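Each value in this text was obtained by applying a stated rule to the coordinates, not by laboratory testing. If you're wondering where the values come from, they're calculated on a predicted model, not measured in any experiment. Cβ atoms are built from the backbone, for glycine too; each structure is taken alone.
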Structure P
Amino acid sequence: MIVAGINGFGRFGLHLLKYWLDRSDEAAFEIGFINDDTLSLKGAYEIMLDDPYVLFEKYDIQPAEDAIVISKPCGGRHVINYTHNSSSHIPWLGRVEMFFECSGKETVENMRKHYLQGNTRTIIVSATAWDADKTLIYGFNHEQLSPEDEVISYGSCTVNAYVPLANFLHKKYGVVDSDVHVIHNTPAYLLRDNLTLNRRPCTLEVSGEKLLDFVNPQNFTVKYTVVPYSGVSMIDLRFRLRSSVSKGGIIEVLEKSFNGGELNRLYGFDQTDMGPSKYNCTRYSAVFMKDGVQIAGDNVYFQGYLDTENSANRFFDLANYIAARSGAGMC
């Protein structure tokens, strides 16, 4: 079993741990270590018990000396070593094969300097990192992993929501131009200081062009607005296609792809918009409403939701793929 360690137990790390726990019996890696430079063991334990969105209620969680012990409902348990150190003084550096950098604080240069030692051969970053060896988006280009890739970015929540779908539509119909509109949440702990709408740049604006050869600044626009709200975020997409489509036809094609096809388990469809809370901790990169699909000339519009913090689902998929490859001696 490949052993991994997480640095950073904020929102992303919390979601990642829960997503892995729910799939640990089939995962190709074990999370054996967590470090956070701000959060003590007591604080981490309390968050796991009290978080309103990420629910660990089916697990028995107990703090121990320098560890969190998690018992599974059907037997078995995980003992996860927990440390509270700065990133350069993590005591388990070099003991894990895979290092998950989820703090959002480290540069790639520092990661290479401090993390790539001992048994550690791969670092996966839970954010866009322009100087990473490669950006691998699960379901799009993850199979481009090579033995030389040491520091890998998983992209971002919006990159994972847009890129595989856009690539599929381009291969199927030809994408002339496209827009992305994201209404992005604010983490609950920041709400006190963020009580207004805030337009911001989005990493997808640059990543889209870097990852997709049919995307450029002249045919691609991203509107990204942060709002004072801590729930699931919204995403609206528009694609102008070379081939004509009908609403029923494109829904049928995508539904087949979402359920066993090229985009299997990456996206979901629901019939009617029932509000964002239904998609808390969704396994999908985005969920679209069939009733919200609109065709206007050669444009197709999609209305959907994405749980931005739980884009940890695609981080897990990527890590699992890399661990399986490593375990098979392929990288």
Structure Q
Amino acid sequence: MNHKVAFSFADGKTLFFPVQPNEILLDAALRNGINIPLDCREGVCGTCQGRCESGDYSQDYVDEEALSSQDLQQRKMLTCQTRVKSDAAFYFDFASSLCNAAGPDQLTATVSAVKQVSDSTAILHLDLGQAGPTLDFLPGQYARLLIPGTGNKRSYSFANRPSVSNQLQFLIRLLPDGVMSNYIRERCQVGDQIALEAPLGAFYLRHVTRPLILVAGGTGLSALLGMLDELAERGCEQPVHLYYGVRDAADLCEQARIQAYGQRIPGFRYTEVVSDPSPHWTGKRGYIAEHFDAAELRDGEVDMYVCGPPPMVESIKTWLQAQAPDSVHLYYEKFTESNT
């Protein structure tokens, strides 16, 4: 049975293709039109190197001048020597244009539902239809949507994992006067057609070998819901702690869905933090980093995924540098909410 492989690049594009059993990864990529830079093809020059972010693989031969023992421990690999043993994802620190690779798919989806899930947030459901191939993306990535009736595009993280039914979800922040916000409030109807480009982004769930801390600010929750769906579906042997921060308690959304992860993911914990609560709020107040357990983070290595506004991401980076500089592997996605 073929394995499904994803190649992600520094420009945020991701390409998916099948790899036959025991096939050299480079051969499979070339066969599918992905021209990874190469030279010797003998595991010596290191030109075709990348890093395995998820999945199992083996390498036939790697010269120590191409990859050091530390490189190998960090799951760096040479595509000319790699054979995958499962579905897998690999990252390359150069633009996809170096591979003469096509960009993201240009697709058209149908609105299947739209629902306001908090005072400031709606969830948009899109159906790509089952007639075409499944849209592949890595949990945490995003799509760029063309807003109907305008020439404007906005980017939103997938709030679910890929499915054969091609159903997509996106959390949309409702601004007082935004192009997408006005469309959602005033014109969006089931049956509307929405064009989109996907998948995009280098923020996605990696191979899980350490405890996970997921940190969401506002609608940054969307990307982490996709990751949690993946962990719940595939299983996770590591503990998972979700922190979710909003300005007001009325902004909290998808609470039932989040609580349900506790039944599907062993060791799941959830902490919500409100930065500007009303006097009636009895939960945690302030900013998320104020509620991290510094001792817990320093005791062992963890992977932390952060998605939210730039000030939140920067504050967490600053906190980690001061409190746990060596024990946290940080992945983050900053987003700036459009004002129009």
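I have 34, 22, 19 for semi-axes √(5λ) of the Cα gyration tensor in Å, calculated from one of the structures P, Q. Which structure is it? Display every interim value, and only then the final one.
On the way: P: 34, 22, 19; Q: 34, 26, 17.
This value belongs to structure P.
Quick check: -7500 is what I get for helix-only ellipticity at 222 nm (-39500 (n - 2.57) for each DSSP H run of 4 or more, over all residues; to 500), calculated from one of P, Q. Which structure matches? List each step's numbers first, then the result.
Details: P: -7500; Q: -5000.
It must be structure P, since only it matches.
Supply the structure label, taken from P, Q, corresponding to distance in nm of label points 7 Å out along Cα→Cβ at positions 108 and 196 with the calculated value 3.5.
Going label by label, the one that fits is P.
When you work out mean count of other Cβ atoms within 10 Å over residues 140-147 for each of the structures P, Q, which one comes out largest?
Q
Here semi-axes √(5λ) of the Cα gyration tensor in Å, for residues 92-275 alone was calculated and came to 31, 23, 16; which of the structures P, Q was it taken from?
Source structure for this number: P.
Starting from the value 1.6: which structure in P, Q was distance in nm of label points 7 Å out along Cα→Cβ at positions 20 and 132 calculated from?
P
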